[in-house]
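S.K.: Listed after this line are the structures, all set down as structure tokens.
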Structure 1
Amino acid sequence: MATKSLTEAFEVKPKITSTSDVKDYEIFNDKSLLEELRVKIVQNLIEENIPSDELLDDYINNEIDKTLTGYDLSTLERGHIFNLIQNEIMGYGPITPLLEDTAITEIMVNAPNEVYVEIDGKISKDETVSFINDKHIIRTIQRIVQPLGRTIDAANPMVDARLRDGSRLNAIIPPLSLKGPVLTIRKFNKKLESIEDFLRLGSLTVNMARFLEASVEAKLNIVISGGTGSGKTTLLNVLSGFLGEDERIITIEDAAELKLHQKHVISLETRRTNYEGEGEVTIRDLVRNSLRMRPDRIIVGEVRGKEAFDMMQAMNTGHEGSITTLHANNPVDSINRLETMILMNEMEIPVSAVRGYIENAIDLVVQIDRLSDGKRKITSISEVSGMKDGNIILKEIFSFKQKGVSNDGSVMGEFGVYKRIPLVFEKLERKGFGNIKDIFK
């Protein structure tokens, strides 16, 4: 007898698409039975090899028959079990509904029964999702990264990857992780895809948006600074939207996350060493190579090491309009970090020359922060205004000053603009953007 196809497996197959759906359906009155079936499914799948795509239909139907034999289940309950099996075999296991939930911006798996999510900047434990054991977590990680050309095992216990929707994945397993396998997924925030979205959420003012747009179009060199999870890459993606359609843009990233909509975009991505410890291609290698690719713009996802020197050289030798991000708590710290990264090259360059490189290369430092209420704001836009006593001078153009916290935990404060004409305005005016002078009056 012919095996039923997936579409014929059940008359009704309700798709569970979010954690709230599970609560709404209340599919299993007997929660212990649901857990019993779930454990049975997962343990079977962990121990078996999943067949090739052309045999998946037969395999899933066999798993359904094996799992449900001897159980008296309703059509709705059977449909939920069907979804569980699909998620384990074709999806991302227990975290599939979390990945599909647009309200969740970060997923953190610390242990089989410790799954945390971030919603609106707040982290909480998710009580609806759990794994069977550590082996189950590792199998899920392997399921996610294998189609992306990555691997994770005892020989390669760390992996960074980008999912097809732009989400960023990091996983680390024993022996490096003493607690067990740990999975972190930072989802691509579809609510922040344009400068209008930043304005709607109060992350900056209209005049700040006008200034940043003019600065990008006038080819000022910009560093976006901020802490982990502050939204640096998201802001970089938004500012990249101001690049011209007629420009040749080269993006350089560890894991490709930028989503540029221009037609002439070349995306470069680093490569880790293979099993023989060879074949590594670093950000620095790609920055050097990009200079030979006739770029109009060089966009580096993040500088964190020796490539900072090559980036400063590029900015100082005619490659205007470059944009990059780095980790720093404030604009002054970002300049200090750049200096430190350049000195990592162990070349005999005096500190004064390094600071001169930075002063000539960087026009603006844009600081973005995640505040205590979880909201992201551009807290400072500063210009590099020269040198004094051998130190680089930063002058703030725009700022956000926090004044307190309301009863509901929301941060209170206001944006301000310094009523002076910044030095970079001369460059903006030469490029035809003198119409923003009203901002500073």
Structure 2
Amino acid sequence: MKNQNKVVEYNFEASEFNWDIAPGKTIKAWGFNKQLPGPVLRANVGDTLVVRLTNNLTQPTLMHWHGLRIPAFMDGTAEVQRPIEPGEVFEYRFVLPDAGTFWYHSHVNETVQMERGLYGAIIVEDPTDPIMDDEKIFMIDDMKLDEANEFTTPAWSLPRLVERHDGREGKTLLINGKETPQIHIYAGQTERWRFVNSSSARYFVLYLNGKEFKIIGTDGGLLEHPRTVTQVLITPGERIDIAAGPFEEGETFSMESLRYNRSTFFRPKRQTFASIVVGSPKASVAFVPDTLRKIEPLADQHAPVNRKIKLSVGPSLKNGLNFLVNGDMHVQDKPVKVGELQVWEVSNPSLMDHPFHLHGYFFQVIEENGKVPEYLAWKDTVNLLPRSKVKIAWMPDNRPGTWMYHCHIIEHHAAGMMASFEVVDGTKPVGEETHARTHHHH
């Protein structure tokens, strides 16, 4: 019996509103439908998602669908679409080709708009997903607020230079828009916990009091086999799905982020984001199979490299530092042909970590610093350690248009560490299909 594909529609309004992040602690958030994070978008593989976005902010905005393999003109960047002005409505519409945990966020003036709350989760389900007792979504974020709970905007100053270098990290730690929430789970049950790192720059090392959990998925959906660990790094832009539990009745423990040193001015600390409270026992139906799905390798580590990308940091008289792709800022990279395997070597000669994000396509990491990774996964964001080099392989399917890649530390992206490139249909002369068919109405 064929699954009936549906049209799933949402109406979104982007606006400023008051949001309580903790009892007695209210901020002026920017977000969708007056909630932070925005509504969870849920659909099945093959469904058409329609989101009508009304912009009631005081500045233009755009919506990027992080991890979704959709047509270029729906990607929600200024490369493919005129920003949606205050008072305007824009309709995003596309088919959802993949199951997994994805997210949406603003792609205009991101250092302000994402920091204030313009983001949310997208869950795309498939009948072949492992059976779980329940699921939870955890959107990781932090905010940098002053004593009056206002967002700080450092003028040109040392703090601003630090923020540009480190990316913006704040002391207000949020899970799903709340400070240290309580998370409830029944004893004896196993749940699918979907984590999205929606912060500007925070490296989150998930730790559940030393308890083992199984990683079952990453950016592009399920892994081939679950991986049992006690901690996992989730960098800005990345998603990790885990099977959490079973836990013992009456236990409480913290959801923490362990210390991670990514060479910032400020010393990293171990921090608590939420507390987990295990309730009364309930029978379980959860089953995580040893094989979740098959992932065919696109290339082996010796595949010839057809593009080299260098993410580096250079001195700037005006800003202290510039963040560069191949020695330049906000680069126009060369085109890619549909159907031609891409093997890119992405290197980071700098002394700090950079999460590299490719729009619109999943890649496989086929080599890290000369070694083959332990397991195969579909990714759209990968962390580059200082002085490291990775090889990624990806296949441009037939979705021509303008795409981009960038560092997902939002301040580094804004400071120049991004590039756009055309995916071109090999059968057509270059330049025919680059411009967006955008449609606005008032």
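Nothing in this text is a laboratory measurement; each read-out follows from the coordinates by a stated rule. These numbers were taken from a predicted model, which means no experiment stands behind them. Cβ atoms are built from the backbone, for glycine too; each structure is taken alone.
S.K.: Assign the value 9, 28, 30, 20, 10, 3, 0, calculated as P(r) over Cα pairs in 10 Å bins from 0, in percent, for residues 173-332 alone, to the correct structure from 1, 2.
M.R.: It must be structure 2, since only it matches.
S.K.: So if we calculate mean count of other Cβ atoms within 10 Å over residues 229-236 for every structure here (1, 2), which label has the highest result?
M.R.: Ranking 1, 2 on mean count of other Cβ atoms within 10 Å over residues 229-236, first place is 1.
S.K.: Follow-up question, since we're still on this one. Supply the structure label, taken from 1, 2, corresponding to mean count of other Cβ atoms within 10 Å over residues 117-124 with the calculated value 13.8.
M.R.: Attributed to the structure labelled 1.
S.K.: To continue, here is another question. State the single structure among 1, 2 that was used to calculate helix-only ellipticity at 222 nm (-39500 (n - 2.57) for each DSSP H run of 4 or more, over all residues; to 500), giving -9500.
M.R.: This value belongs to structure 1.
S.K.: If distance in nm of label points 7 Å out along Cα→Cβ at positions 85 and 133 is calculated from each of 1, 2, which structure is the one that comes out at 2.3?
M.R.: The value was obtained from structure 1.
S.K.: Moving to a separate point now. 1, 2: which one has relative contact order in percent (Cα under 8 Å, 6 or more apart), as calculated, at 15?
M.R.: 2
S.K.: Still on this structure, please answer the following. If you rank structures 1, 2 by distance in nm of label points 7 Å out along Cα→Cβ at positions 205 and 341, which sits at the top with the largest value?
M.R.: The structure with the largest value is 2.
S.K.: With percent of Cα pairs over 37 Å apart as the yardstick, tell me which of 1, 2 scores highest.
M.R.: Once percent of Cα pairs over 37 Å apart is tallied for 1, 2, the winner is 1.
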